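FYI, it's all coordinate maths here, none of it is from the lab. If you're wondering where the values come from, they're calculated on a predicted model, not measured in any experiment. Cβ atoms are built from the backbone, for glycine too; each structure is taken alone.
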Structure I
Amino acid sequence: MSDEADLQTGQTGQTGRTAAAPPGDARADWERRIGQRLDGSAEPSIRLPAPLQLTAKPGAGHIRLGWAPVPGAAGYLIERAGPGPDGGAPEILRHGGSDVAAVVGPPFADTGLADGGTYRYRVAAVAGPELPPGAWSNQVASHPSGAAAGPVEVTVDTSVVTGQLSRVWQMIGAERLSQLRVTEAGWSAGGPIGAEFAAALRLAHTDLGATMVRAHAILHDDNGVARRRPDGSLQFDFRSIDAIYDQVLSLGLRPVVELSFMPAALARDPNRTVFTYRGIISPPSDWAEWRELVSLLTAHLVRRYGAVEVAQWAFEVWNEPNLAVFWPGSRDDYLLLYDVAARAIKAVDPRLRVGGPATAASEWIELLAAHAAAAGMPLDFVSTHTYGNLPLDLRPALARHGFDGIDIWWTEWGVGSTHFGAVHDSVFGAPFVLSGLHSAQGRVERIAYWVISDHFEELGRPQRLFHNGFGLLTVGNLRKPRYWACHLAAHQGDAVLRADITGDGADTLVHAWATRHDDGTVDVLIWNGTINAALLAGDPRLDRRVHLSVTGLPAATYHPTLARVDEQHSNVAAHCPADVDWPDEELWARLRAADHLHEERLPPVFGDTARFDIHLPMPGIARIRLAAGP
């Protein structure tokens, strides 16, 4: 057993540091195991009816699909066949590599198609991404129009407020927080990794509006949380965690305490690890010791920071236990891990929030909700992850088990799941981000983009500046196009205005989001994108001309500005030669000079209506801001 006094006498995190795995070994292990899943289907009998009223209409460079939503659906699988001499074998759309095939709902634009080809479609609803599809719809056929696209018309009525903006992006993902203590330089002539990482987190708070940060491995042996005494008893030390959370709070953020990975002293098999920093993924050898660790840590945090403060944090049990690369135990082992932790946390103070399952690909939501309902376990929020697709609708699954009032958090979400995948540094991710944040309005409470910074060493530290890292910010904290998308979302007004959109690609490729600030400033965000990552480099057939009308303006004069994010604007990577690994001092200066949101002034607007004509490439974002003035 251990006691509170041990907190002041144990090993520190630095002396307990775990040896790192060679990046090549860690990467090979990751690629070997990342596709291995544990079965977690709680309700395999849920079979939903076929979607009705399926339509397929020609568009320039795409086919627009529509159907009637199915009650109880989390999302929809789309089957496509053709063209080809044999009629084309049917396949489920995977959107260029998304970890979730199902889309959240209609309408949907199927892109990357051959002009002149005829394609056939069926759609089926799913109650969860790991559950079998329900009945398939009737089959419909269509083809891309082959014609030049007509304009997309966007009309914003500033006199009609349709709701309040939900700032779902107020959570951010990050590399393990012990990186804040790293003092060595992260790149040639660069500053300390810890200082740059802290600056990135500060930007997430001050510019992007993040109030919470979620990261792995707070229980990792780097932090010296637990060790065995010579007599075999456990000794705990939370001083490294205290230092980390003190700094996180000083940056304006509150932590999501992801209870991972397992300290070696508690692990059933301490040799089962993941990543270069060897996070131990093993279940505990003794469940009572796991309960003791969670209980003592929770009680310590409440004593140090106060129950009212810690009640605004959250405790998330583990990371992606449905993947063998993160959990070598069984499904039932994870449910026991959750139960023991949840009881321990609530025993300290029932106001503290606990949730999970923090799964990959939106899986196990039904499983955990059904288990918590049957076993009487606390469940204050559900969390899951998706890459390369928009968040599915988890509300029906939770409602089926009496949890329809709890928060839904995507504690990891991003444009792509592959380390060093070309999508990360590209412009493609910018409209993708806005599509996700806009789609989540009213059905998700938090989405944590994964991650804030390219100081990210799961499979090894960056070997060059633009290495297609997960970060919104590069090493050196240059802003990527995805960062600017988050910035534009965060800097909207709170009052959502009516925005109507029509034309070729409206509400499937081209979207509009209009808001008003307290001072009367009007923002209209318009973006052009697809979730089909096969079109990473764009498709000229999907570029659009947008005619924007803003009506009902109350002031006599407005001064408009146009901000852009596309291949030619707000894209700092375009200013770095492709053969450069790390910039020299002169190139760094040029990159920092280019590291800004492209914005230009437009002629003043007089009267109650403003009209704009905007060329919007795919991928691309435009924001019109109308500020009243003399």
Structure II
Amino acid sequence: MERINITLGTAGHIDHGKTALVKNLTGCDTDRLKEEKERGMSIELGFAPCTVAGTQVGIVDVPGHENFIKTMVAGASGIDGVIFVIAADDGIMPQTREHFDILTLLGTQAGVVALTKLDRVPAERAERLRAEIRDFLGGTFLANAPVVGVSNLNGDGFGELVTALQDLVAGLRRKPTDGVFRMPIERTFSIKGFGTVVSGIPVSGTARIGDEVTLLPQGLSGRISAIQVYQHTGDAAVAGQCVALNVRQWDHHAIDRGCTVAVPGFFEAQQWFFCRLRLLPHERAPLKNASQVKLHTGTSEVMATVYLLDSERMKAGEHGLVQVRSSRPLVAAPGDRFILRSLSPVQTIGGGTIIEGVSQRARRGRPELLQDLAERAQAVGDENRFVEYCIRRATDHSATEAELARRAKVPLFRLQAILADLAKGGSVLRLTSGRYAHCHTTAELSRRLASLLDDFHRRAPERPGPDADELHGLTGWSRELFKDMVELSLAAGTLVRRNQSLALAGHREQFTDDQRRLIDKIETLFLERLFSPPESEELARLTGAAIDQVAPAIRILLQQNRLTRVGPDMIFHPRAVEKARQILVDFIHDEGRLESVRFKYLLDTTRKYALPLLDYFDRTGLTRRVNNTRYLRAGVNG
């Protein structure tokens, strides 16, 4: 029999026959606790496998009592479709309405309505109730759902119900199983000889026996040693199935409902979340800023504070952007649904979608924050759009594949396919560093780089441009991003590299007559003293220029390759360097080697000038040094 990753759930008022209905469909009694059997009332979630049209799906039976709404939300969060149960003798009751509100807020898309206890009412009462149900469900996700009358006692209507379930299952879209594995824990226990078992419905991805997993928020590592799917041994747990995982390394006493099992490296427990909230239309009291509520998401229930980001209060039926602070860390991903319940009276007031977890509280009312959150909320739910958003809003204007996979909660192989699509569409660029940037971002940064160079050229028109370190210091960017943007601008032709300088393509050095004369005089002095070059103070004295004019002139000569720096504090004319090189090569060709002390005599200079030249020739690959002796490197010709 094929097991498909679809899970249905019951919902409805207490004592409307949900558990009996599941037992008739599956043969399983989902009331497993002694207390449940004694009280005749479900207080915990029940899981059962159900065969529909030759395939096996899961059914979650939720409690209907108002005191166990938190348990109902935990179960309903993982379902794909609902069996909405209404008893014919009671009709639409308070928990009927609240359960339906919760299903709507959780985004449930489809279901069937089971009108139970038909054996207790006359046919006319059943028909009137069908009309009431149709009116109640009008305009909702169950507006066109079949309403099937059944009797749990004599089995009437179950054939029609099974047919309706077949149609429901056939129309449901299975959860993708190639995402990042995450399972909110519904229940934990220990089995002698096996150790800790955790159960629930994975919301994404696939896990297999032997996989490493992390328990959050505890941060404990473990490895899956056994898996059950619909109470049968399996080798994989996939999104949308009722599963149990055996992880021997964990202590079940330290695990509660609301904890999460996930693959390592993608999730962390957080307390601050940006959310899109919608209040139910029939709740009379407005929600004020900084209200205390109960927050339900996944299988977690926590106290929380709601901060309204674009108003001081929200009225019934309104929606808006909020930031929620939970009383303790919990795990939630972009796109997860949540429910809010008021503390007094205790009732469901609204719910919505988690946009993203963040590290701290945001300042309210900022237009740029609201604009960003609106854009982020639109992107959540579409992997391609959200990955593109993450790239555009990356902290350093660009991001690595690992950073994007973690933030977007997308496995690396899927992320790479998404990035390829985005790059093909022209919205994203892969930079030379391997990082990714949005095309709008690179365009803005390119304009910024050109503007900085334009300012530099105006301030120093005599220079060909700044060197890379100078320009990097003006940007405030990371070294990696700077290199990427320089390469992009060079490839686009907006920037050019002139020797060691960077410049706008149209820039040409401009000098005053006095600057030009000073530069030429300094070069002449270096030519006149090839192997005993003048220093700055001497140049100032010989040229009659101020000392603070000499340094810029030397820098220009270096940038124009009219002078060569051979050491931190040693500059020669290029002719001196070339002449020294030829003398060195000729000598070693004749003698086989050169003792360092001989070089100053060959140049007719002192150690102060000869040794820096020898070190320069070592660094540039002309010679190799063995103690104080130089040899030509292999392949060097005269």
P(r) over Cα pairs in 10 Å bins from 0, in percent gets 3, 13, 17, 17, 12, 8, 8, 8, 7, 4, 2, 0, 0 when computed on, of labels I, II, structure II
Calculated from one of I, II, helix-only ellipticity at 222 nm (-39500 (n - 2.57) for each DSSP H run of 4 or more, over all residues; to 500) reads -11000, and the structure in question is II
Highest-scoring structure on FRET efficiency 1/(1 + (r/R0)^6) of positions 326 and 454 (r between Cβ atoms, R0 = 25 Å, to 0.05) (candidates I, II) is I
The value 21.1 for mean count of other Cβ atoms within 10 Å over residues 294-301, derived from one of I, II, belongs to structure I
One of I, II was used to calculate mean projected area of the Cα convex hull in nm², for residues 206-373 alone, yielding 11.0; that structure is II
Computing distance in nm of label points 7 Å out along Cα→Cβ at positions 78 and 110 for each of I, II, the value 2.1 comes from structure II
Note: relative contact order in percent (Cα under 8 Å, 6 or more apart) at 17, derived from one of structures I, II, originates from structure I
Calculated from one of I, II, FRET efficiency 1/(1 + (r/R0)^6) of positions 358 and 462 (r between Cβ atoms, R0 = 41 Å, to 0.05) reads 0.25, and the structure in question is II
